[in-house]
Structure 1
Amino acid sequence: MTRAILSLSIVSHGQCELVNALLGDLQKQCNLAEIEVLLTLNIPEDLPPLLANPGLRVKLIRNPAPLGFGANHNRAFAQAEGDFFGVLNPDVRLHSPVFDVLMDSLKNPALGVVAPLVVNRQGLIEDSARRFPTPLKILCKAAGSCRGGDYVVDAEPVYPDWLGGMFMLFRREVYRDMGGFDERYFLYYEDVDLCARIWLKGLSVALIPQVRVMHDARRTSHKSASYLKMHIRSMLRFFLSPTFCRVMYLRMRRADRRAT
């Protein structure tokens, strides 16, 4: 068996049905000889039936205890063979090929991470490409005064500050050199932090609207007080981090240069 070109990390939290649908999409839309799937079962569950298909190269990782978002993907990366490393949520659906275009875009050494356009079940564009959050912007959103997306998306690539963690694709060496996700973020803001660190290294983040995926989000976590606490905790960790301070400092310096 030849070495995989593309390694895809998927983490399941008792989401066998969603994982099975995504694996089916990969079988339909991808050259299976080029990819490997690193499937992490973060809690005990039955295996998806598509794992029995000999054409699908799957490395199964069973956690003895649940790990956070970043830790799971970092451990998958440690076993990955591909030149490209992708992070996918189980609730992502692929209705057309996307990886060839994304991998081709990453041939540009100025790009550190890319993602396709993400739409919801109704075909509406999700806000998966955003500007870095600030305390003022969070307060604005909480008050209902800041609505709509941060960027206008048309046919050309968009270069946002950060991309949502439901779908991210990296060159292997970029993910390795960045040290992957910061595992101190158990859930939420690890995608913001990693994109910020990539940005501070002088690399760009890109949304490639030429290809799209559907995000079949169930959003059950939005109704949970424990998830809200994790979200707030991660947000505060980011705002108090050296990474956020450096980003804001560089932004202010660039704004001063433009003003003069």
Structure 2
Amino acid sequence: MGDDGAGNLLVRKVASVAKLSAEERHALENLPMAVRAIPARQDIVRIGDRPTHCCLVLSGFAFRYKLVGDGRRQILNVHVPGDIPDLQSLHLPVLDHNLAALTPLTAGFIHHDAVHEVSARFPRITGALWRDTLVDAAILRERIVSIGQRDGLTRTAHFLCEIFMRLAAVGLASDRATAMPITQVEIADALGLSPVHMNRMVRELRERRLVTLDGQRLEILDWDALARLGDFDPTFLHLDPGDRARRP
């Protein structure tokens, strides 16, 4: 049987977008799940792998990335507790990117056969998982817009607003602050900036008294000004109105 805490997190994840019956909740809580601790910066699955399990982030941060020919890294997305970063592996047998732990991570691994079985029995669960992959695609679309059309300062402000709202939606942010152990180099790799450029962007946000960010903690000092600077509209996150109201 799945770990109790892990099963409950999965229920909360699915219940946030679908009204579940007692039977559906029971099925999710009892999915067979292997819980593992993964060190920071260690790959979980790599490009070319043929995964047999989906990975549920229970605590810590994960990230998906690709390397180009000269070894430079593009971070595709950062994943927070409650995310299932590799749902596409249910239907795409060969992985086309890497998934790694950004921080020390606890993850629950659910065999594809178990996910297919519960999806076949409960269409609402299938719909919730499908919605999760669509939201993930929406986040990637917004990142493409940022890298293609927004300047460095705007895309940095946008990224910080996005991460804060995603953490707030799963109860991991207070009114103005959240743990965010992401280095400036990693943010730079997510936003297509050089580390030197990234350092200048963070310094300017500090000088404008919009945020404090030290590699472990993010505090937003002026949400409205940061969101305006970042051209930030949270529609692409498809959060419930209650979640969207949890901005600083």
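Which one of 1, 2 has distance in nm of label points 7 Å out along Cα→Cβ at positions 168 and 240, as calculated from the coordinates, equal to 1.6? Comparing all candidates, it corresponds to 2. Structures 1, 2 were shown, and Rg and Dmax of the Cα atoms in Å, for residues 136-207 alone at 13.9, 41 was computed from 1. Set 1, 2, criterion distance in nm of label points 7 Å out along Cα→Cβ at positions 48 and 224: the highest-scoring structure is 2. Source structure of the calculated read-out (distance in nm of label points 7 Å out along Cα→Cβ at positions 24 and 216, 0.7) within 1, 2: 1. When helix-only ellipticity at 222 nm (-39500 (n - 2.57) for each DSSP H run of 4 or more, over all residues; to 500) is calculated, the result is -10500; to which of the structures 1, 2 does this value belong? It must be structure 1, since only it matches.
Computing distance in nm of label points 7 Å out along Cα→Cβ at positions 16 and 72 across structures 1, 2 gives 3.3 for structure 2.
Every number here is computed from the coordinates shown, using simple stated rules; none is lab data. Just so you know, these numbers come straight off a predicted model, no measurement behind them. Cβ atoms are built from the backbone, for glycine too; each structure is taken alone.
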